[in-house]
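Q: Listed next: structures, encoded as structure tokens.
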Structure I
Amino acid sequence: MITIQTLATGSKGNCYHITDGHTPLLLECGIRFKDIQRKLNFKTSDIAACLITHEHKDHCSGINDVLKAGIDCYMSPGTKEAIGINHHRLHGVAVKQQFKIGTWTILPFDTEHDVSEPFGFLLANTSGDKILFITDSYYCRYKFSGISHLMLECNYCTDVLKQNVANGRIDKTMKKRVMRSHFGLERVIEFLKANDLSNLQEIWLLHLSDSNSDEQLIRNEVAKVTGKMIYIP
């Protein structure tokens with residue numbers, strides 16, 4: 001049985017704990033390891049690895065202490081270079097080359113963000129479950145089948161973003177940066193329509209902007225398209 005726990009999400013930090021009951025993993029470590037421990041009731045000794053999508057601090061700021069705790073961290077070679085840490089538990093993995101951690105077979109794939117070499121991850125276990133994790137990407141060129149659990153960024157709503165520009169809350173440059181580096185609701189809907197959702201059990205919508213999103217609108221629009229269980233942490 002898949003269990004997903006959000007330890008942090010958003011611009012102040014991102015970290016998720018997933019397990020299939022056999023191999024627990026962290027996705028991102030953008031908060032202090034002390035906070036990860038506290039949120040997991042100090043049950044962190046069985047964490048097999050941490051997958052990191054890119055080098056922005058809200059996704060990897062806790063990496064030094066995660067490594068010190070004996071947890072191997074996996075990311076793209078570009079992200080590894082950008083983080084700039086030499087450690088025997090830090091691993092660069094090639095795009096579209098599967099690797100295994102415990103009961104998980106993991107496929108890293110390229111995403112679209114304003115960083116060195118960002119990744120998304122497709123995780124399949126020996127029971128047939130598939131978790132798709134995509135964050136900090138304004139687009140995904142790939143289609144996936146057999147997904148059972150979807151963890152997908154939905155950072156902003158275009159109308160809310162435009163209104164914030166009109167009101168002077170953000171400038172046009174920031175608007176362009178958001179739209180060229182993050183998944184918006186419209187792109188999320190396009191992605192959902194383009195992919196096979198026949199085995200999908202639940203959707204986790206992540207990394208909502210505090211000022212540029214409308215949680216109820218996002219929930220309603222995704223529910224219309226999918227009819228699936230939706231979590232917005």
Structure II
Amino acid sequence: MKNFKLPILTLMLATASVGSSFVYAEAEDDPLLASVIIDQLETGINSEDTTNVSAQAWLGYDLNKLWLKVDGEYTSSNEQELEVQALYSHAVAPYWNLQVGVRQDVHPTPTRHWAVLGIQGLAPYFYDIDAVLFIGEEGRSALRVSVEQDLLITQKLILTPELEMNIYGKKDEQVNIGSGLSDISAGLRLRYEVTRKFAPYIGLDWSQKLGDTADLVRNDGESSGDTEFVIGVKAWF
């Protein structure tokens with residue numbers, strides 16, 4: 001587990017340090033800015049539950065930015081997932097950014113590489129949308145869509161429902177991925193903002209493998225679905 005978490009935490013701390021040194025508040029019309037957002041750093045309440053990290057960092061100007069996104073899961077030494085994306089982002093409308101770049105799946109092995117084309121932004125009624133097309137080697141393709149919304153109970157207490165699904169164009173048995181709708185996950189997290197930039201939370205997370213992916217996972221002796229109570233923290237710098 002150490003060799004999984006240490007590179008991620010080191011990367012986020014280093015980026016946060018860079019971000020703090022690049023925020024200029026002079027009278028520039030378009031200053032160079034940076035930010036680090038830890039969307040989820042959480043674990044289940046049982047010892048065998050999954051530890052998750054989802055974080056992103058950006059550096060750039062109002063219309064053009066460089067983004068780094070990291071998503072990882074750790075259940076055991078044999079069940080790890082780690083994905084890293086490096087992206088160029090261009091604002092195409094208020095609250096909407098077109099993103100292009102590359103993605104690398106570090107775990108599970110063998111490693112997979114993808115080209116990335118996505119749109120990320122804030123839809124009406126404050127729905128946070130992230131829709132991404134991935135084009136991989138040997139004719140692989142994938143589509144990921146995630147949606148979440150912050151519901152204010154009070155100024156500090158916020159409930160966030162989330163939904164994500166992944167669709168693959170081609171079976172990849174080496175990493176237990178089937179073609180078609182591969183998996184869907186939903187979560188409900190209640191956070192309390194101690195400050196505007198630090199918020200611990202509790203939540204419920206549900207995930208289910210579907211179709212060919214579920215068959216591959218079960219044939220490998222793993223469960224195709226899971227429900228966990230989680231505790232974690234959200235922070236941004």
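Q: Kindly point out which one of I, II the value 1.8 was derived from, the read-out being distance in nm of label points 7 Å out along Cα→Cβ at positions 83 and 163.
A: This figure was derived from II.
Q: Here's a follow-up. Which structure, out of I, II, was P(r) over Cα pairs in 5 Å bins from 0, in percent derived from, given a value of 1, 7, 15, 19, 21, 17, 12, 6, 2, 1, 0?
A: I
Q: A value of -7000 was computed for helix-only ellipticity at 222 nm (-39500 (n - 2.57) for each DSSP H run of 4 or more, over all residues; to 500); which of I, II is the source structure?
A: Traced to structure I.
Q: Moving on to the next point. Suppose mean count of other Cβ atoms within 10 Å over residues 75-82 works out to 20.1; of I, II, which structure was it derived from?
A: Structure of origin is I.
Q: Who wins on mean count of other Cβ atoms within 10 Å over residues 43-50 among I, II, i.e. which is largest?
A: I
Since every read-out is calculated from the coordinates, none of them should be taken as a lab result. Keep in mind it's a predicted model, so treat the numbers as computed, not measured. Cβ atoms are built from the backbone, for glycine too; each structure is taken alone.
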